Structure P
Amino acid sequence: CKSKSSFFNWFYFSINIGALVASSVLVYVQTHVGWSWGFGIPAVVMAIAVGSFFVGTPLYRHQRPGGSPLTRIAQVLVAATRKLGVAVDGSALYETADKESGIEGSRKLEHTRQFRFLDKAAVETQADRTAAAPSPWRLCTVTQVEELKSVVRLLPIWASGIVFATVYGQMSTMFVLQGNTLDASMGPKFKIPSASLSIFDTLSVIAWVPVYDRILVPAVRSVTGRPRGFTQLQRMGIGLVVSMFAMLAAGVLELVRLRTIAQHGLYGEKDVVPISIFWQVPQYFIIGCAEVFTFVGQLEFFYDQAPDAMRSMCSALSLTTVALGNYLSTLLVTVVAKVTTRGGKQGWIPDNLNVGHLDYFFWLLAALSLVNFAVYLLIASWYTYKKTAEDSPDAKGGAHDQ
């Protein structure tokens, strides 16, 4: 358990090491040595990585394909619908007699009492008993039903990550626009592009992963007695809270920026506000901290809580929050621009930010994050962790073997 949790921490750490090298060393090589070297070096590195991947092939656990998970989900829904009039209470639920489930590469799952409608798919009727080979579109195993229940339970947790991804997406949008108005000087001759400040998010992740894995987890473990220190849901919840402070930090900086503009009369679109762009570093650093808790926590949670034969699908599902978060960010900007420019007003986010109120947009995201966290607490209190037959060998959960 501890080693699996550490794997996801260091996996994300390695991704950010690669991002750091790409955004610093490779950019320098491309700029000062040449583009041929800039593209040649990552090509060679990728060739080494592919070779390493194949060299390690004998060490991997190869899982045989267990069929389409979407087909199994459809079978449960169809079978449950066909047995609408069948009572579940007091009825024995169907499961295979073998130690392994009927799904290739998947352990048996214990029966849970949530979503009782779906249990109808595993109720064995007289017609099912007399059939030589019951159709999977009419009779499903308890494990197959619990697969679908597990996915349904994951969806609210998945949805809570969309608002977090919206906050994360501000690094490449509003943070850059805010930075474009600040003093980007580094010495008398060099100016740092505002988009390059995202490197501090990468540095934050690189700094926080060892702190979390080697210091924070052992300290919390000594108090809670849990191998992971925090539960997976607690870890993601902490990240949601931390992300609010990133928006608060960005909002406070924007207030200071607007006051400086008013003091110096810098309302021109090209006017540079005499505040160092490096005052943006805290908001990038806080988001990096939140990533270590929420994004890495999501990777571990969706892998661990997904049914064995659905891990690839559920792990991919967790990554869609980033895409949907960007869509939500675009929607928010569009709605805010339309609402706040009514009556000929400049609005919160005009082309000239020096006459706008970008701070209001950051407050809005902080408020949405707070609401999202409140909903997350309700979801987390309702969530039931997956339990396999191996975890509880004596528990039958209302199912009988056939």
Structure Q
Amino acid sequence: MKILFLSNMYPPHVIGGYEALCQEAVEGLAKRGHRVSVLTSTYGYDGEVSEGDVHRLLSLEGDLQFYKMKDAWTYPARKRRNLEHLRRMISTEKPDIVFIWGMWNLSKSLALEAERLMGGRVVYYLANPWPVEANMHRQFWDAPATSFAKNIAKRLVRIPARVVLREEWENVPLQFQHAPCCSAAQRDQLLEAGVPLKDAPVIYEGVDLGNYLAQADKRTYENNGSLSLVFIGILAEHKGVHTTIEALTQLSAEERRRVHLTILGKGHSQYEERLRNLVSQYQLSDLVTFHAPIPRSELPEFMGGFDVLLLPSIWAEPLARIMQEGLACGMVVVGSANGGTAETIVHGENGLLFRAGDAADLARQVKRLLDDPSLRRSLAEGGRRTAEEKFDVNRLIENLETYLKKVDENARAN
């Protein structure tokens, strides 16, 4: 098959595991003999560039951290150029399938144009709620400013901005004829929101298990009385990182002496400052270490040095890649009881769950692990089995290939 991937980002410049997984899917399908090309954004680059079969041509809606008002005036032209790039790629590549991977911060009009040009040969892999989220323009212009003076100014500028960006408030009637989802939680969320998913099987994501299982094999689970905790990911409020710090305040003085929390990641500067202020406020500087992001290739060895992976997301994550890696690495996963985490973790069997945003409940789960070293071993072993059974990237690629072939065959038959 000839497959054209459409994705908002593509390695090496990504913000999360989902975009990184796109590359693994592309390379995996190419190794199986398919001709695969990628149309993605210029994120991380100074301008448009094509590198072999990867074409970094698209413009995102706006800056990922701070929306710039000036972007509103140039966006209609950038949006038209994006559509021109897509039409040209489809015309020159003549793909059998357009595979829409990630659309956050890209206009839904791209997906609509793909459906218009390709009909039933468009496949979505839905692993985040972009179909029901307002685009970046609507989020910014519909929200109040952070001060009275700024609010007055924003109201004045909003009028011409709404005129220039008027299409961004219109509904985009996507069909989602073929839309496998990364978890039942993600599928159910979209169906409940009214997204017209038609053929939407669950195809779990996956990771390259080898290096993670090697770290699991090295673990001894010796009881030294201490517990090393780690959060790995984007530092943003919806990720609930503050809950991990607040949970430490719920431990006794003796329990605090036996734990250490490492926070690895970066994010919005204001939220990072809030986290550091919490550590200072609660006098936890001896218990909390902030760690800069590391290359993904170094993750297995890094994670091998920790006992517990914390997944404190307040929003219902569809299926956290770092959870899959933590399970395979022989860590105990302690996560919020929502989304794909609750779908994967059976409390007390392959991990522990706590109420999202509830620092006291998270602290109770940490205390359980401190008090019962044998529980740590049994949960970690159960988690490893889950990773091996569900989250092998080779199984993901095989399942995606089978699905794409079915769509192609049905399209040819019709």
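When semi-axes √(5λ) of the Cα gyration tensor in Å, for residues 232-359 alone is computed across structures P, Q, the figure 37, 19, 10 traces back to P.
Upon calculation of FRET efficiency 1/(1 + (r/R0)^6) of positions 200 and 280 (r between Cβ atoms, R0 = 25 Å, to 0.05) from the atomic coordinates, which of the structures P, Q produces 0.00? Computed on structure Q. Taking Cα Rg over 2.2 N^0.38 Å as the measure, the highest value among P, Q is held by P. Comparison across structures P, Q (criterion: relative contact order in percent (Cα under 8 Å, 6 or more apart)) gives the highest value for P.
One of P, Q was used to compute helix-only ellipticity at 222 nm (-39500 (n - 2.57) for each DSSP H run of 4 or more, over all residues; to 500), and the answer was -20000. Which one was it? It must be structure P, since only it matches. Hey, FRET efficiency 1/(1 + (r/R0)^6) of positions 192 and 344 (r between Cβ atoms, R0 = 35 Å, to 0.05) derived from one of P, Q reads 0.95; which structure? This figure was derived from Q.
Comparing P, Q, where is mean count of other Cβ atoms within 10 Å over residues 128-135 highest?
Numbers: P: 11.1; Q: 16.5.
When mean count of other Cβ atoms within 10 Å over residues 128-135 is computed for each of P, Q, structure Q gives the biggest number.
Comparing mean count of other Cβ atoms within 10 Å over residues 80-87 across structures P, Q, the highest figure comes from Q.
Only the coordinates and a few stated rules stand behind these numbers; no lab work does. All figures in this text were calculated on a predicted structure; none of them were measured in a lab. Cβ atoms are built from the backbone, for glycine too; each structure is taken alone.
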